[in-house]
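Undergrad: What follows is a group of structures, each given as structure tokens.
Here, each number is a calculation from the coordinates, and none is a lab measurement. Predicted model only: the values in this text are computed from it and were never measured. Cβ atoms are built from the backbone, for glycine too; each structure is taken alone.
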Structure I
Amino acid sequence: MERVGAVVRLKTIEKEWEAKGTPLAKPYAKAVLAMLPTTPYVPSRPPVHESINDVTVHPATRQQIFYPTSESRAFNRVDAGKAFDSALLPTDSRVPHPELIKLEKMRLDGYNDTERQRLAAEMFAAEREETLKRERMRRDKEARETKVVKGKRGWDFKFQDISVERVGKDGRSEKGVGWRYGMPHEDRKPGQIKVPRSAW
């Protein structure tokens, strides 16, 4: 899965560079590919490689568990993840590229290549539109909550209302004022609790 993810990310960067007109390192790519073993594509005999839903083994699943469950109910991947750890997501949610699983399920359901490509393009377009919509909402929210005062020397002053309740019980929340500049550790102070409260 790591190799598949790396190839997808590299192809995305390649398409962005081609759209911007950035020159590609073609001789370097040819030299590297000449040193690596490749599988030629033959339509009559497609290559068989590892399946796309292989996922790195989660440490919580390395133990053997005898989990009692009723035979009358369906026990799926979500239930299996919760049996190992209450916060463990199912495999379909942990995989780095869930869109590949959707395409594989379409293939198993009998969709041909043309239909899968069309549905994949629609799925990617909808996902991109949702990402752009979230980004627009974030920018609009930031513009509403931030007051900008033009400076005289070329920089602007930005002011934002902060509530004391937003910094959390211990005052160390990232939503507080000055969080980005850090806060000194108080480990050497007497009376400080060294054990995390989650372990109590």
Structure II
Amino acid sequence: MNLSLFESLVWTDYRLAVLFTVFIPLILLIWAFVQKADAIVHLLTIYWRVSSLLAITVYLMIAALPISFVAAFFARLLIPIALWFWVDLNEEIDDRAESPLKLSFTSWRWLITIYNGIGTLVQIPFLRCALMSKQDVLQDSYCRVWLAPPWGYKEYFHANSTPGFLGFLGIVALLFYVGCLSYFILVRLNRQGRSATGH
């Protein structure tokens, strides 16, 4: 693929990510909270916990850490799973009377599932970047393209911080995330299965 076209697609992807993974779910969470739609609030709370890996990925990419490409892949993969995994929440949402909130939430859930499904497939070829050294990532034109939007974010929000420090914060957050996910898979999942409420 032409590099300039690829750069344009990557920037478009980041802009779509801000819309679909930040602004829309934030609006839906506030709306669901006001409407006292507990199942939707619960599911969106789970979504925010899982999708925090996207934010962690941005900080890892600011430092050009190869592991950021693995984090990006799993962030895309885990979000749809988290949104459809819970049997009790799915049933409660399905049984909810039709309303603008339910329609908006359901539309967003399908949209972000498709978006992340495509994104997961797109990320597969770039897992090779995770096997490179940091220097090789910076020298590879196609791996480096993925780093440009996080660098733009860094200049806007963290202009006075070094990439190394922000990467360190990303590593600490990633370790915490992996610890929480491991606890869920090894302990909580065995105890409560696909019930988000544990009942």
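Undergrad: With helix-only ellipticity at 222 nm (-39500 (n - 2.57) for each DSSP H run of 4 or more, over all residues; to 500) coming out at -13500, pick the structure among I, II it was computed from.
TA: I
Undergrad: Ranked on mean projected area of the Cα convex hull in nm², which label among I, II comes first with the largest value?
TA: Ranking I, II on mean projected area of the Cα convex hull in nm², first place is I.
Undergrad: Let me ask something additional. Compute distance in nm of label points 7 Å out along Cα→Cβ at positions 33 and 161 for each of I, II and report the one that scores greatest.
TA: I
Undergrad: Comparing FRET efficiency 1/(1 + (r/R0)^6) of positions 17 and 145 (r between Cβ atoms, R0 = 41 Å, to 0.05) across I, II, which structure shows the greatest value?
TA: II
Undergrad: Of the structures labelled I, II, one was used to calculate mean projected area of the Cα convex hull in nm², for residues 65-152 alone, giving 7.1. Name it.
TA: II
Undergrad: For relative contact order in percent (Cα under 8 Å, 6 or more apart), find whichever of I, II sits highest and give me its label.
TA: Greatest value across I, II: structure II.
Undergrad: Comparing I, II, where is FRET efficiency 1/(1 + (r/R0)^6) of positions 9 and 41 (r between Cβ atoms, R0 = 35 Å, to 0.05) highest?
TA: Between I, II, the highest calculated value is found for I.
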